[in-house]
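Structures for review follow.
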Structure P
Amino acid sequence: MPRRLPLRVSAPILAKPFDTFYKSLPVVGQSGTVSSIGRGSAAEGAIRAKSGTLDRIRNYSGHVNARSGKRYAFTIFVNNYTDDLYSVKPKIVRIWNKMVAL
């Protein structure tokens, strides 16, 4: 029991910084670096994520609000892709849509 006390005491303290961080993430299909991806899909508005890019590398990391009411953290790495970016983005959106359906 004593081991659980620090977690119970610190949980409200940690919740506020996380909430601030979470609200700062761009919303898929709506804002920031992910505003142009996922529009009109189940992922739009249900995922907050940051993107990272280099030549032939696309990465996304963030949180998905699933239909079940649960929130999941995720990271997707797409490295060394040979197709153009416009063929990669729909595949990422399909993965996001499946995550939203959880």
Structure Q
Amino acid sequence: MNPYDKARELAKAIEGSAQYKNFQEAKALIEEKPSAKAMVEDFQKKQLELQKRVLAGEEIDEKAQENLQELYSVLALDPDAANFLNTEFSLGQMIQEIMNILTDVLER
């Protein structure tokens, strides 16, 4: 059994999954709405910055969390932006579960 071949099979399985297809559809829709796309990108950038600070052991003030939550609330009003974030989360969750399976092998 060649692990590289299995990795290619896994990539094809991911491409065939509902999570991947839904994400690609949502991504195409958001690409057609420059203002929504810009807001999503701004949200993702701020979310990533906050996550980096948390991973670095910094204490996150309540104001930064509230700002991110407010931005998400605004995004949620746009059905395409909300769908994009939801499908992105769903795909990311599936990939994280796959990574957990692979990581379990290393911990045996």
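Given a value of -29500 for helix-only ellipticity at 222 nm (-39500 (n - 2.57) for each DSSP H run of 4 or more, over all residues; to 500), calculated from one of P, Q, which structure does it belong to? Value -29500 for helix-only ellipticity at 222 nm (-39500 (n - 2.57) for each DSSP H run of 4 or more, over all residues; to 500) corresponds to Q out of P, Q. Look at distance in nm of label points 7 Å out along Cα→Cβ at positions 37 and 61 for each of P, Q: the largest one is in Q. If distance in nm of label points 7 Å out along Cα→Cβ at positions 29 and 77 computes to 1.8, which of P, Q did it come from? Clearly, the read-out refers to Q. Taking Kirkwood radius over Cα pairs in Å as the criterion, the highest value among P, Q goes to Q. Comparing distance in nm of label points 7 Å out along Cα→Cβ at positions 53 and 93 across structures P, Q, the highest figure comes from Q. A value of 20 for relative contact order in percent (Cα under 8 Å, 6 or more apart), calculated from one of P, Q, originates in structure P.
FYI, it's all coordinate maths here, none of it is from the lab. Since the model is a prediction, treat every value here as computed from it, not as a measurement. Cβ atoms are built from the backbone, for glycine too; each structure is taken alone.
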